[in-house]
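Bear in mind that the values in this text are calculations on the coordinates, not laboratory data. None of these values were measured; they are calculated from a predicted model. Cβ atoms are built from the backbone, for glycine too; each structure is taken alone.
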Structure P
C-alpha cells in the first residue's frame, strides 16, 4: 500500500516539557518471560537451599541477592551501583518478590557474608541445571572443552595474583578453568584459581569431577574432550583412555626434538585440501610407557610483507608454512580429527560473550567469596539465556564435525534488545493484573510465542 505524503510526514514540534511522577510503568516488559522460566526451573526455591546453612534470617536473603544479580546482568548492567536505574521498576519487584530493592551496601554485605560452602552448593546447582537439560536431550555424543580465561582486576582482590595477561600486563587477575558443553553452548562448571597458575593446575581433579557428573546422567553417551597444549601430558592421556573418553590434545611439539625431526625428514604429505596436508604415526615418547597416535598437520598461510607497499605495483603474495600436532585416540581420519579439534575455537567466542554480555570479567569486591558468587551469577545468566532458547524449539541441526551447538542461538544482547527492554504499564482492569505493551506486531508475536512455550514446558 502506498501512503500519501501528508499521511507519512508531520511537522516538527518543540521539545515536550518533562514531568516525573510515580506510576506503575516498567521498562522491562520482557521479564515476564524470565518469570515463566524461573517458575519452570523452581529457581528461587532451589537457590534458597544453597544458603539455608547460613545463620540468621536477613530481610534480603542471599538467594534473593543472587536472583537480583541475574536480573541485573540479564538487563545488561555491569557495576553494582547501576542497580539504582531500575530500583523503582514494578516488574523487577514482582519478579523478585520484593516491594523494594536492596541498596548497593546491602548487596555487598550479603555477598561478603556468604562462605565457601555457599559457593560449592551454588556451583552444584548451576551444574545440575545443565545436567538436567543434557538428560532430557540424551545426545549420543557429548563434547566437553576445558580451558582457562583471565579475569583482570584493578584492585587488590583476595585470591588474585599477577600472572600472564597479554591485554593488561602487570594487572592482578583470577584465572578460572572452565568446562563448557559444545552441544548446548553452556558452562558446566568452573574451578576458581589465582591469576599466576599454569593452565593445568587443578585440571586433573576438575576434569574427573566433570566427567563423573556427566557419565552419571548419560551412561550410554560417548564422551569427547578437547584440550590445548597446556594440558598435554602422559598422565592425562592415560586418564582419559582409562575412562573410555575420546580426546584430541594439541601437542607443544617445539619441546620435543624428535617431533621436529620427524617433520623435517618428512617428504610426502597427504592432501586434505589445497592448503592442508598431513601425515600420522604412532609415536612413543622416551618418557612415556606406551605409544599414542600423533597427527601432524601442515598448512600453507599467506605471509604479510613488512616492506613498504607501492600501491601501483603488483607485489606477489609470499606463502609460509605452519605446523600443528594433535595427539588423539579417535579412530576417524585425520581430516575429521582436525575439524573436530578446530571446533575448540567456539569456546573463545563463548568466553567473549560471557565477558561482554554477562560481565563475568567484572570483579566487584575485595572478598574472594563475593567475587566467586558474582562469577556464578554471570554463569547462571548465560546458561539461563541458553535454556530459555532451548525450551522454545527442538534442535536445529545434528552432530557436525566441529560439534557446533544443536541450536542456532541468539546472543543475550539480541534477546535483551528485542524482547526484554520493552516499555509497558501494569494495571488492574476489573481486578485482573494486566501488562500493557505497545502493539508492535513483531514483539507481540514473539512475546506470545515465547510465553506459550515456557508455560507449556512447565
Structure Q
C-alpha cells in the first residue's frame, strides 16, 4: 500500500519533471546575444515554437512529432496547476521558492519562452503541486466527521516544517551523545509525531494515578496526549526536558563566541530583595562581544497542543501557534524585570523568549536569535579541524536541539509507563504462557 501511495505521489510531479528537463536542455543550448543569439540546436526552437502554436489553437502547428504534443500537454497542465494554486491564495511550502507564480511571470505563460524559466524549474513548478496537495489534505481533515478529527488536524499543523522533523534525519555521529537517540526514544517520538499508539510496554497506566481516566473514559486510543499535556504527575519530567534545552543553549552560545554566558543567574534582577512578584531569574544570560548588548534568554516548551484545556487543541489554529503564545506570555511576565535591568546595563538589554513546541516547531524570536548567533560564529566548516564533509555549524546545532526536544518528549512518555511496568510484566508473562500453549 505504501509503495502504491508513493507512486501516486510522485506521479503528480511527472509533468513538472518533464518541463523541468526541457528547461535545462533549452537553457544549456542558448547562444549568447553577443554571438548572435538563438540556440545551438535549432530543433529545440522548432519544438517550442510548434508547442506554443498548438496551445494557442493554431491549426498550422506541426502535430507529426509526439514530443511536441507531450511538451504542450505537460506545459498546459503545469500552468493550470500553478494558476489554481494562486487563485486559492496558497503559499509555497518550499523555503527556496518564494512565490508560486514566479516561473509563470518569467515565461509569460508561453512555452516558447522556456529559456526564461528560473533555475531549478522543476522545483518552482512542483511547489504548486505540493501546495495544492497540502490544501486538499487539510480540507479533508477539516471536513472529517470522525470523533478525533479535530486533534488529527492540530497534530498535522503542529508538526509541519523542517524544524519539526530534523531529528528523524540525524545520523548519530557525535562522541558526546547529543545527537544520539535510543531505540525506545526514537519509537516513542515517532509514534507521537504521527499520533499512533505506542508499543504496549511504553503506554501509560489506565487510568492515570493523577486522577485522569477514573470517570470511565480510560486511556486515550492515541496514548501520550494526556502524559505530555495534562498529567500532573509528569511535571518533573517536563522540567528536566526544559533544563536539558537550557544546558544546550549555554553550550551553543559559548561556541558562537558570546561573552559571560551564565545559566540560572539567581540575583540578576535588581528586585531581588523582598517579595516582588515580578522578580525574575533568567535561564541564560550572555553579552554580545561586539555590541555589548546583554541577551536575557528564557526558554519555554509548549506541551499543550493536545491538551483538553483552553490553551489546547481547540485553540491551536496554525503552525507555531503554541510557540508564539509562549513568547507572548514570557514577554508579558518579563517586561518589568527587563525595564529595571536596562538602567544598569551600558550596552542595552534584549529579552529573548526562546519558545519551542513539543513537536519541534520554534517561535519567531527563537529563530531570529539563533540566526543572529550563527552570524556571529560565521557558520562555516573548519575543514582543517574537522573534514570537508563535516556538517555546517548551524545545521549541527539545529539537529542537536531537535534531537533533545524529541528525546525529552519520549522521556515524558516513558516516565508515564514505568510506574505500571511491574503489573505489565506479569501480564506479559501470562501472555507468553498462552502463546506457547497455542504453539504446542
Structure R
C-alpha cells in the first residue's frame, strides 16, 4: 500500500519505518529540512543524533527502497494521486498552562492536506483515502478533521483514529512486535483498509488488535496514559514518601511486596524525582481540560499532575532542609538530561527544572553529562562560564560539591567505585533515580551523605 506520514518526529519516523518493513511504500514529510536531511542520510550515527531510538538507524538504512523522507510538499502532492492512507503525526502540545491541546500544527497540516485531496485523480477523487490520527488528539477530533475535509470539498475519504502506544527507547522493538493495536473507525470499508495496512499484526495470535469507534480510540489513549501516569504518581507521592518518612523501610523490599500481587502488577514501581516526557503530563492535562468542559469533576486527574510536580519540588528542597546545603556559590554535577534512559528526548525532562533552579540560586558551576541528549540540552542552556559539558560521567563528577542524578542511564550504576576511590571532597549525592541504591551502605561508610528518592537522608558514618 502507499502510505503518507505527515510529521517525521518520534511517531512518524518509527511508524513509517515499520510500515516499510511490512512491505508498504512509505513517504514521510516534514517541514524541518535539517531533520529530513539527517533521517535521509543513510548514516546510522547521523540518524541517531537526530532521533536516538535503538534500531531506527538500521531500519532506515535497510529499507530505503520503500521509504523516503521529504521536505518538498510538491512530492506529497504527487504521492496523493496513489495514496491509500495519510497518517497525521503532528505535535499536539499543551497550550500554555491551560490543559487545552494546541492543535495549530495539526490544523495547519490538515487544511493544507485537504486543499490537495480534492484535486487528486484530476479532481475526480476516485480513490478512497484514509486520514488517520496517529497523534494524541482530543476525543472529538475526528469530527473536526471531517469538518476540515468537507469544507475543502474532499470526497471519498474516511477518518480513522489509530493512537500510538509505543514506548520511547523501545519504540522500534515495540512497533515490530506490538502487544496492542487500536483502530477506531466508523465504516467497514475503513476497517478493511486498516487491516490491510496492519495485516502482519491483524492475524498474529500474540497481538491484541482492537477495533472500536473513533471516539473510543481517542479516549482510550488519553485514559491509558493517565492511568500509567497515576500509577507513577502513587509510587512517588505515597509509596516513596512513606519510605522516606520511616527509617528501616527499604523501597526495593516494599516494591517486592506490592508487585507480587497480580491485581496490582509490577509496572511503574520505581521511584524517581519526576515523570517527564512528551505524553503523560500533556495527556493528563488534556483529559482534565476536556472533562472539565463536560462538567465533570477533575480533582483526581489534576491531583496526579500536582503530585508529580510536588515530587520534583520536594526532592530539590531536601538538600537545604535535610543536609543544610546552601546552593549559593556551590558547584554541581548534573548527570543525565534526557527525560529517561535510551532516548535523546528532553521534553519535560526534570533536568530542565533542576538546571533552572541551580542557575536561579547562584551556583557557580554546573558540570553536565548525558550520553545522548547534550545537543538538545545545549540549545536551552548554552555552554558558558557557569555551564560546562563533558563527554564522560567520570570527568563531570570531579571537584563539585553536589552530584545530582536525574536520568536512569545504566552506566550510572557503576559510579560508586569511582566516587569512593577518587572523590576526596565527599560531595553530597542526590540520587533522583535510586541508581546507586545497591551501594548506599558502601558510600555511607566512605563518608558520603546521600539524599535519595524513597529513602530518609543517609548520613555519613
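Can you tell which of P, Q, R yields 4.6 when distance in nm of label points 7 Å out along Cα→Cβ at positions 70 and 414 is derived from it? List each step's numbers first, then the result.
Values: P: 2.3; Q: 5.3; R: 4.6.
The read-out was computed on structure R.
I have 21 for relative contact order in percent (Cα under 8 Å, 6 or more apart), calculated from one of the structures P, Q, R. Which structure is it? It must be structure P, since only it matches.
When distance in nm of label points 7 Å out along Cα→Cβ at positions 46 and 358 is computed for each of P, Q, R, which one produces 3.3? Corresponding structure: R.
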